[in-house]
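Structures given as structure tokens follow.
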Structure I
Amino acid sequence: MHTWPLRFRDVGDAVVMSNEAGAWFRASHHFVDRYASARLTEEDRGFLLASGLAFEKTGDLSFTSHAYRWSVRRTAANRSIDYVILVPTLRCNLSCSYCQVSRAAEKATGYDWDDKTLSAVLRFLDGLETERVQIEFQGGEPLLRLDLLNAVRDFCRRRFKQSRFVVCSNFQVVDEAIWAFFDTDDTQLSTSIDGDVGTHTRQRTGSEAATAAFLGNLEKFVGRFGAGRVSALPTIDPTSPPDLEELLSTYGRFGIRSIYLRPINRQGFARRRPEAEGELKAWNALHGAFIDRLVELNYGRDEVLEEYYFSHLLRRILGRGANGHVDIRNPNPVGTNYVVVDYDGAFYPTDEARMMSRVGQIDLSIGNVRDGLDYSMVDQLNAASFNDLDPDCQHCAYQPFCGVDLIDDISRYGRIDLPRHQTYFCRRHIALFDKAFEMIISPDLKVQHSLSKWTGVDRWPSAFREVWA
């Protein structure tokens, strides 16, 4: 019998053990001792074979099953480009305290696409191999150039069999032309609500009147188009967070049940405020408390609240096809199935890479829409875009569910070879996976109810709590 290499981590009163294909189980410390010292019993061997954690010979059913599961977790990066982030302008009508994109003033010149750049963008889109495309408009405030958004959308509707559009907007100033733009099912609004009125005012608008105007616009949007056409994300300062109850109340006002809780990303203008001592620890504690509160609120309800990223992470653990999120996938090559086109026509492999270039940290551009893509700047990065061979990740039980974010490493540390356990990405995700597995094995019916709803499982399996002794 051949056993696939197993990694392990203490969770609760037992050990979570996993292999590189994402198969996992709970084991006693006695089993770990037997496994580590090559003293497996016949019962152990039978369990591992029956669970697909071992195989008799290359090519047998257990071997093929493992190979299939391993490969499925690595298919997301194999698509051609079908997701494009477009930045038609850097100009913005707000000046948020933690702005990540280094926006330009609303009346500034030289920060919009000109006619030649627009034409080159459309030629680039026309050359995509896909028949289905998603376009995300960012800025600045993209609605300041509604004419450019209309030009791109009209072209994509003619060119592609299926196209979807997301406008990332502060939604602060809305006129009839903007309402008309959203009056179609293929276009969605993505915006930010940072919690209660006081927090949103402090971090974004600068005045309660401006915050009230934004909330009024959003309420009108939901009334006209429904909550399903809007996604709203709070950006949280862990050192000065909003009251979680008020945050939930604000989102509930608009019927939004999926909330993507995000910490301030120290990119762009936000780099002016360095990360505070203990900020990540505070964030992990806040996020865990938010999940616990959702569990309490959800119990007994069919329509539940979720934290989007945590639900995604749970589905990834269960292997339910959740391998496409660019923040957590393995491998995670940059510039392969999505790219960013900046206000000047430059290509970037990620939005974070665009921010780094904007503040002069490092130029990770990969060509421009006039001359085409040039991957020479990121080829070496992509050679390291997976965690399978990382000396720290190889021994981590969470490796098959986790990902890699080289751009974040460069932004924070100026290098990609820092020991993994020292990175922000790893420390944040270890806490997330610990929380996830603590809940997965929990006998609490309230926890199981939320987990079932978040992952689409009819009934939470009791087998998750079993321990191989």
Structure II
Amino acid sequence: MTGTTEEMDAAHVPWREVLTRAQMSSLMLVCLGVWLHAADALIVATMMPAIVASVGGEEYVAWSIALYEIGTILAGATGAWLTRRVGLRKPMGGAALIFAAGCMLSAVAPTMPILLIGRLLQGIGGGGLTAMSFIAMNRLFAARHLARVMAVISVLWGGAAFLGPLVGGVFAEHLGWRWGFVFFGAQALALAVWILLILRLPPAAGSVAQGGRLPLGRLALLGLGILAVAWAGIGISPLRTSLLLMSGLAALTLFLVADERAGVDRLLPRRPLDPRTPIGAAQLMNLAMSVATIALIAYGPLLMVLIHDASPTEAGMVLAVEAIAWTVAAFAFSGAPESRDPFHIALGICCVAAGVASAIWILPHGPLALITIPSGLQGFGFGLAWTFVLRRARRLTAPDDLDRLSGASSTIGHFGYAFGAALLGILANAMGFSTEMTAPEAAHLARGLFIGCLPALAIGLYATWRFTRRGAAEPAYSG
């Protein structure tokens, strides 16, 4: 891994260093893995009304999201374990095949339960592809190129967020929702063939064959914890939801303890949520900011409809501003030198915090166009910070934890969204949430939900300070 003073102080990394013929296949590998996961999730959300009309099972719609997220998190946690033992080719090719199988099963599903199995497989395959794409990025690109590569990924992700619902609408209304799954299954199958039979991957430094069996016990604890948290956010009732949430947190705590004691067979980096370490602070920031920002995604569109009489399309376009702002920020600042990483991270997270805080007043009062401010601030802040979070975390991570760090970022972020959604569900239920609420009642709910995000926001800001402060750079690793 690299982390020299020359790289840290480089004023500018030109695009021609990254967009070369020699590196194009590596860039395509990273981007295609991320694309399938990002676009599929958004397109399926748009197709879901047509799916329910065709196969029924409207009571299981929330599980289509929950199972997808569970598969994503479990695959993200095991990505580093697999790639450290057999390299990138087989795990990434296998993840693409699993994703393709999930898509094809969903395409022919006669009932919702069968489709849910397909969604779980898509989550496992897509989550594995995403986690291993970031592992591949760390292995196949020099540290000085990471910001530019992340800018390309951000453009791709922003494009998926913007175009995904539109493409899903085309399949749902004109071509048939089953062909939407076939469309992505064919892409995943082509990716698997390319990875397994055609692509030439250079030797990956740090990918060494190691013994040890797949840690099924720890994965079971992780899976049960995530399942309980996801279930807590479905069909909210105070007692059941609280019990599930506490049970999930207990299982996840046991997982973290067991994983820390596993030595070289760890799935996550050392002390992954301990703010006293740079990487722990980075992942705690990741977790807390995911919890703090889920309110706009989970409840924003519905609240815009109830309070401001917005159409679903208008509400969707307001949220699309977040993806656009993320892409613009990531692209615009991708050439910044590494020595400025702490400043950009702190500024970006402060922008996210401003977006969440501003929504307390803006979302209840409007007008609708003004809600693009919190949406845009969240997107711009994440786009500004996240590239440099990954780059700084890479420099401060022990070499043997680099792959684990890449997998953990996806795992912890997705868990933060699931945990935040469950917490907001409890709060919304306690405040009397109903789709029949009047506009003033919905405005009161909106204020309560975003105020409820402030504790997580405070934890995220504290973790950001720990991660970006000067003393955090002392245990840097280089080589």
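Structure data summary
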item: When distance in nm of label points 7 Å out along Cα→Cβ at positions 20 and 340 is computed for each of I, II, the largest belongs to; result: I
item: Entry that produces -11000 once helix-only ellipticity at 222 nm (-39500 (n - 2.57) for each DSSP H run of 4 or more, over all residues; to 500) is calculated, selected from I, II; result: I
item: For semi-axes √(5λ) of the Cα gyration tensor in Å, for residues 172-275 alone computed as 25, 15, 14, the structure of I, II it came from; result: I
item: Source structure (of I, II) for relative contact order in percent (Cα under 8 Å, 6 or more apart), computed value 23; result: II
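No value in this document is a laboratory result; all are computed from the given coordinates. Just so you know, these numbers come straight off a predicted model, no measurement behind them. Cβ atoms are built from the backbone, for glycine too; each structure is taken alone.
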